[in-house]
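These are the structures, in structure tokens.
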Structure 1
Amino acid sequence: MPSTAQCLSVSPSCPVSATTYGYYPNFGGNVFFAVIYGIMGVAQLGLGVYFRSWTFMIAVCVGAFMEMAGYIGRILMNNNPWDQGAFKLQIVCLVLAPTFVAAGIYLTLKHIILNLGPEHSPLKPRLFTWIFISCDVGSLILQAAGGGVTSSGSNKGDVHMTDVGNDIIIAGIVFQVVTMAACGLVSLKFFWALFHRPEGFSGEKSLEGDGPSTVSSNVHYIVAAEIAAYFFVLIRCIYRIPEMAGGWGSPLMQKEDEFLVLDGMMIALGCLALTVCHPGFYFTSIRTGYKN
């Protein structure tokens, strides 16, 4: 909106209704999510150091702390919805953070397959990280590039550039959904074969080493957590497509309740599942240096 391009704070000529979101972000709700993500980020950091699960720790920690930063941006917007710095902080962090959580899901899946029966998987365990995390990085690059174009367009008041940036972000999110859907189909085949074998979760050997895998007797918890985290992140990504497709300031984008539930709560539950049921509790294969 050209007439509000230079707005810096709420005033009669710059009403809150003219902002992208059209509302003051809820202070309590956004503080809640900022605190929750901060706690889970610290927990993941501690568990990652304890289990030496460095790659998993980096992926989920970055995701959790980026989510926390995004909600801090929304808290700042509660004071001033026209704060462009806070707006860019929250839009960039909240768009990119789930990609890192998804990477943690792919890493966990690799170790589930590696320990429970790699012969039942259509793909070798190591290919899950090579293929799906590579695709995850591709979606991250697309979304980051879209965020950069959008930010540049916003600074210049260029509506066309802003729309182009939005389209690039949507392409990145769609690519992420397609990647997760492909991963889900491959995983479904693995779990179908796993659940229908006579010995259940026991009796398998890892591809690495000559002896049987050291697997916790409660391994079904990490399997349930993995499936739950997968669907939580997938729901969030699917929600983001129509939200972003409507353009900046669309009716769906201006509904905070839907955003807090379908974005904030979904990723929070996904991080919680991967924290409470950290793969380090169940699989020694994820612990760097264990075999030495």
Structure 2
Amino acid sequence: MTKKRAVTFKPYNKTRYAYEKLRVCRHCQQFTVLWEDECSQCGKSTLVPVRQRVTSKVKRTMLNERLIALFIGLVAIYFGQTFLQMILSAAAAILLIALLWFVQRKMLPFEVPLEMETLFEQEQPRIIEDIKRNRKLAVAALKDDELLTYEMLREIATLVQNDKIRLQQVVLLQSFVLRKDMDLAIEPLLIDSFDTDLAAYIGEVAKVQRELIKNSSIRYILAYEAHILEMEHGIEILSSVAAAAIRLKKYVEAYPEFIRRYARNIPKDRFLRLYRMIQQHPDAYWGNLAEEVAIIRREQYEWDSDFQ
């Protein structure tokens, strides 16, 4: 068995929209989702966020429109036949430019997303190829640094979501010692088929970050329960997930039979929480879970003062 490493993840910058992770080189126009300071294609420090590039383009277009309006005003002033006409032309030009600036300022938050959409439509093939290049860099780094590869794949997965990348992340995560202070996730890594590494990962996360055990991860474990039982530490994985599910009453009510099957294997503090939950809500539907909990309590904790 490979010895697990204690590592510290690079801080992961979460963005509101996935595309905000994308940057582009002003020099060679290559796209990237990685955090390198220099473009891997041309070597220049000219990488900027795509949104920044698009915003600059929209602002330049708006500036050109104001310059055109200024030019028209100057032409009108030049061809004015009287001083009054020149004054009126200048006033009209100033008013037009001011009105145009006001409208453009109001429209900027709407124009930028439209220009972003146009950019993605036009540059989609190139973006795909450049992200593939990012992935090759991540795989190449695997020989020397598993942590770096994971962090690179984590960034790539922001925009590219497929089972291959998900499983690569899971395998790498299984080579690290998982801790409560780590930025971990389960739902973005779930796939539609059974995988032993993913099942083991869910079981480990259930121990260190119970709050990540939600409906989707419980359903995944339930769907492949028979396969997990065949694993070397299958019972431990299932028991850990069952113990984590006790965190919320809604999960206990939704999966009472699953929790009943592994109630004998969960730690005392989690069983105590389950026991008290059932005692406090006698009218809730627990299926056969309430009876099983009463039996376990009588057999294992009858004289325990915490259960009195």
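Every number in this text was worked out from the coordinates using simple rules, so none of it is lab data. None of these values were measured; they are calculated from a predicted model. Cβ atoms are built from the backbone, for glycine too; each structure is taken alone.
Computing FRET efficiency 1/(1 + (r/R0)^6) of positions 184 and 232 (r between Cβ atoms, R0 = 25 Å, to 0.05) for each of 1, 2, which one ends up highest?
Sorting by FRET efficiency 1/(1 + (r/R0)^6) of positions 184 and 232 (r between Cβ atoms, R0 = 25 Å, to 0.05) in descending order puts 1 first.
Comparing distance in nm of label points 7 Å out along Cα→Cβ at positions 32 and 72 across 1, 2, which is largest?
2
For which of 1, 2 does helix-only ellipticity at 222 nm (-39500 (n - 2.57) for each DSSP H run of 4 or more, over all residues; to 500), calculated from the coordinates, equal -20000?
Values: 1: -22500; 2: -20000.
Value -20000 for helix-only ellipticity at 222 nm (-39500 (n - 2.57) for each DSSP H run of 4 or more, over all residues; to 500) corresponds to 2 out of 1, 2.
If relative contact order in percent (Cα under 8 Å, 6 or more apart) comes out at 21 when worked out from the coordinates, which of 1, 2 was used?
Derived from 1, not from the others.
Can you spot which of 1, 2 the value 24.4 was calculated from, given it is Kirkwood radius over Cα pairs in Å?
Here the read-out was taken from 2.
With mean count of other Cβ atoms within 10 Å over residues 56-63 derived from the coordinates and found to be 13.9, which of 1, 2 does the value describe?
Derived from 2, not from the others.
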